[in-house]
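Take a look at the structures listed below.
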Structure I
Amino acid sequence: MTDQKTPRAPSRALDLDRRDAPATREPRAQKAVDRAAGELRRGRPVVTGDGDGRGLVLLGAEHVDPRHLAEIKSLCATDPELAVTARRAAVLGLPAPQSNIVVLSRPGGLDPDLVMRLADPLFDAGAAEPLPDLAPRAAERFDAWSAAVALTKIARLLPAALTGIIQFDGDLENWAKRHDLMFVDAGDVFRQRLDEARTLTEVGAARIPLATAENTGVASKVHAFRPADGALEHLAIVIGDPAPGAPVLTRVHSECFTGDLLGSLRCDCGDQLKGAIAEISAAGSGILLYLAQEGRGIGLVNKLRAYELQDRGFDTIDANEQLGFDADERVYLPAAQMLRLLGFGAVRLLTNNPEKVAALERCGITVAERVPHAFPSNEHNESYLRTKASRAGHLF
């Protein structure tokens, strides 16, 4: 099964800064998005509305059960639909419209088992049977259905949302309050990543001796940066005393619980983390940025799901796309903002990933040099590293 490939949806570049997204109401917006994501993680429906007056009740697909289906149908007086990514629609063999999000409906309505079959590649019930007739339609780029799926990603759930159209012409926020539901504006959802990066503030710093750095006599200091909505902190580990006027040796590292802390052999993350500290220490100074973007931005639980799919024969890219994610969901705005707050605008970047170079430059950071950063493979990650080279363009 190792040769299986996911049907590919059309390639779409990730909008790293969302400057063309609907206007935000920061800082109120950030709080609303954070609270709505928390409700979804708890298995509670929330309400969203877009600039064209369309309102939805939505629920993360992985929480759907008969009670929730009945609740949404009662609130909306219509059969719920399922919004999924174009990636997931392609995996299901459905027509892929030129849209990031596809809305699926079925004559007679959806049931919980069908919702899970459509949303979760690890849900096997009835998998041998063909899917029933579905009516897919394309969502618009910044509409309520696109916001619903974006919100499930922010909540680090499967990227699929059960939705019901609200038959109401008045104020959606008041309607949500009357039904004891959280309301979040679609425009605020789309601006969340930009707003979080723009509002990063240093909230703590301390000198922490690092084994590899101390061996070279170079001091290190960890700076913690938190966005205004109170979301997860990103960290900057400043080793030595880098000069702000020159390109600083920098590693941008996304957190990896399994590799960094457990020493997992399925990836090279732990080696890259320790190796970066050693290389920066040997150079005398530099910065390691530790981003709270587990699993290339899909979250720890979804990464474990991707690992199970890899055990079934999918490579690391196809596993993410089976789940409905892009191959890489990370953004580098927080890294760029931390560098600016620390007084740096140019880097010598420790990476094998040319897209990381391009992404930082799109965020306004000059990459003066790409410094190779590769480590020997092992029997557990050889296929993973080959996939990064052959399909993601990493240079080893």
Structure II
Amino acid sequence: MTYLDWAATAPPDPEVLDEQRRTALSFPGNPSSRHEAGAAARAALEAARTRLARALRLSAKGVHFVSGGSEADAIPLLALLRKKNPGSIVVSSIEHAAVYEQARVLERLGWKLREVPPDPDGRVSPDKVAEAVAPDTALVACMAVNNETGATQPVREIAAAVRLTAKGRIPRFHVDAVQALGKIELGGDGFGADSLAFSAHKIGGPRGTGVLWLRSPVEPLQSGGGQEGGIRPGTENLPGDAAFALAAEKAVAGLQAAREGAEALEDALLEGLKAIPDATPLPLSRVPRDSRWSPWIVSFALPGLAGETAVRALSDSGFAVSTGSACSSASRERRVLDSMGVDRELSFSALRASFGPESTRAELDAFLEAVASIYRRFKA
């Protein structure tokens, strides 16, 4: 199987898995226990926190280990339910379901939800976000890199625009940075956000481990044993957290070389699609090596062939791709593409190919041949 679905999950890095196993065997104690084994586990946990913060170029105080990107997204949104009087929230309409569906929960519970659609290129305008902010807006959310189209969002500019135009109290700004870690420079300022979500399994780390970084504390909806500063109660996943720290170090250290490889594959894929009659990049303005898009994620359409059919046919031919977000794979709705104004025929036939450090040009060439062959056979 040629794996071209890295945006859904990255194959685990053996060295990272070794770190997870070593940590589990070396530190069997609960980090909250008062005995010597617990103290050793606590020290190892804090060492992992420090390492991860250094890789992210963020404060260790703000690093809170959670179960993954979805929980990291949910905590700051659902914390709003602690407020006595519902206000409004502003989210981009291209958010991952981890943000978008939590926003819908808040809406059902009395909060006003304002969605900001992207431009046709899949990017959200800072001015449009600022225009949506009202005096009662408590939170604004916009992801750093879209998981379906690869569109990189001007999150720093959005943060600045929100702060400049906010009337009254400045809303909290949350950024889902799951597809950004190891792909784009974080810059050391956290994109100007108040909270950031990260996930280990997108960069070769273990599943079930993530980080919520907070510039300032929130009062979470759930409570329990007080772990992670009260932000995420429950026994800490020390082996997973230590493995995440190593995965982040490796991803950040290898970012430039990995990006050059991804750009070469992006070039080849977009150029190869030109040779397949009617194959269409999404968005239509997509061009190689343009900073508006992450080179690791390329969306394209095969008009007349349902995306789900193409995915199954490609899988039978030995290639793993998707129609979009793995978390929404059971839905026929193409919310992200629809919000961009993509024609329904194109969104219905859309596919997403995503690369990783181990992806090769030979794999991509074989993939393009398979796409062309399948399209000729199955096109309506």
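Just so you know, all these numbers are worked out from the coordinates, no wet-lab data involved. Just so it is clear, the model here is predicted, and its values are computed rather than measured. Cβ atoms are built from the backbone, for glycine too; each structure is taken alone.
If mean count of other Cβ atoms within 10 Å over residues 54-61 computes to 25.9, which of I, II did it come from? Checking each candidate, the match is I. For which of the structures I, II does the calculation of relative contact order in percent (Cα under 8 Å, 6 or more apart) return 23? Derived from the structure labelled II. Using the calculated result -12000 for helix-only ellipticity at 222 nm (-39500 (n - 2.57) for each DSSP H run of 4 or more, over all residues; to 500), pick out the matching structure from I, II. The value was obtained from structure II. Suppose percent of Cα pairs over 31 Å apart works out to 40; of I, II, which structure was it derived from? Computed on structure I.
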